[in-house]
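Just below sit the structures, each encoded as structure tokens.
Computed from the coordinates by the stated procedures, all read-outs in this text should not be read as laboratory data. Owing to the predicted nature of the structure, the values given are computational and were not obtained by experimental measurement.
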Structure P
Amino acid sequence: MTMETKKTRKLYWKRNIKYLIILLSIWFISSYGLGIIFADELNTITFGGFKLGFWFAQQGAIYTFVILIFTYVYLMNKLDHEFNVDEE
């Protein structure tokens, strides 16, 4: 394995881990932060007939997670293409 290949792999995984940390942080904030910590403040707002804190705890975190999955797929396809390791 050449030195350039090692650098490229290291850069690839560094960006992959960066994406994971950012996306999982967003999920943590939406599920734990909005669903538990800030639930009392959010419960003053209603959404679809339910208190917003309750909605985030029950549905919002799931919707956020699904959106983040599609975002991760998009980012990884873009990263794979950039590093020429994409499937054709």
Structure Q
Amino acid sequence: MQMIYNSPNYCVVEFPPQDNHLAMKAGGYEIVDKTMQREIFIDGALAAKFRVHVQKLMEEEQSLEDVDEFLGQFDILMNQPVILH
């Protein structure tokens, strides 16, 4: 896993594909909303679309505010509370 984005509001971790793990064959992303202390894990088709958008944002060298705004569209899907062990 690799942290690909970290701001005061969001953190995004990329999980690479794992051939020996059925659920992780295509990899995925964990998106954490630090303010609301909620997170979501996306994989499959949604992760593929997310990957394309993230690559486009990186190519365009967007500001933190622009990237946070993009990530904000996932807020409604985040229903898993962040729990620290």
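Hey, P(r) over Cα pairs in 10 Å bins from 0, in percent, for residues 34-73 alone derived from one of P, Q reads 25, 51, 25; which structure? Label of the originating structure: Q. 28 is what came out when relative contact order in percent (Cα under 8 Å, 6 or more apart) was calculated for one structure; which of P, Q is it? Derived from P, not from the others.
As an exercise: semi-axes √(5λ) of the Cα gyration tensor in Å, calculated from one structure in P, Q, equals 38, 13, 6. Which structure is it?
Details: P: 38, 13, 6; Q: 20, 17, 11.
It must be structure P, since only it matches.
Looking across P, Q, the calculation of helix-only ellipticity at 222 nm (-39500 (n - 2.57) for each DSSP H run of 4 or more, over all residues; to 500) that yields -20500 traces back to P.
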